[in-house]
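Peer 1: What follows are several structures.
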Structure P
Amino acid sequence: MVEDKGVTVLIEPTATMFLLGTEMDFVEEDLGSRFVFNNPNEVDRCGCGESFRVAPEPAKKA
């Protein structure tokens, strides 16, 4: 759970490692308003904006 400026966001525990460093902003434009997410771990995104892909973790050396 993340709380900031009166807003509470619940995050699935297994998703936490993929969202570290993500910035969330609320944007109001002429035709509507929306949340915008800037995830520094993101390497690709689907066209609909519903899902994204992060870079795989490098293999650990034994």
Structure Q
Amino acid sequence: MTPLDFLARLRAERAATLLAHSALPAARVGAAVGWDDPTYFARRFRALVGLTPTEYRRRSRSETR
């Protein structure tokens, strides 16, 4: 794993935590983890996690209920 791949994975993990446990809009979550462009954030998150940020938030919240 390259350093940039590691950084992307770390950002995606932190974003997943924020999406699941905060009310921040997805674009703000992306900016908080270092992906300032919301479109780029959504594309990278989906590539790494397999779901869009919105889908991830919806599923994580429905699983906790």
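Peer 1: Given a computed value of 49 for percent of Cα pairs over 18 Å apart, which structure among P, Q does it belong to?
Peer 2: Attributed to the structure labelled P.
Peer 1: If you don't mind, there's one more thing I want to ask. Matching task: 31 is the computed value of relative contact order in percent (Cα under 8 Å, 6 or more apart). Pick the structure from P, Q.
Peer 2: Only one of P, Q returns 31 for relative contact order in percent (Cα under 8 Å, 6 or more apart), namely Q.
Peer 1: Kindly point out which one of P, Q the value -24500 was derived from, the read-out being helix-only ellipticity at 222 nm (-39500 (n - 2.57) for each DSSP H run of 4 or more, over all residues; to 500).
Peer 2: Here the read-out was taken from Q.
Quick note: the coordinates plus some simple rules give every number you see, no bench work behind them. Here the structure is a predicted model, which means the values were calculated and not measured.
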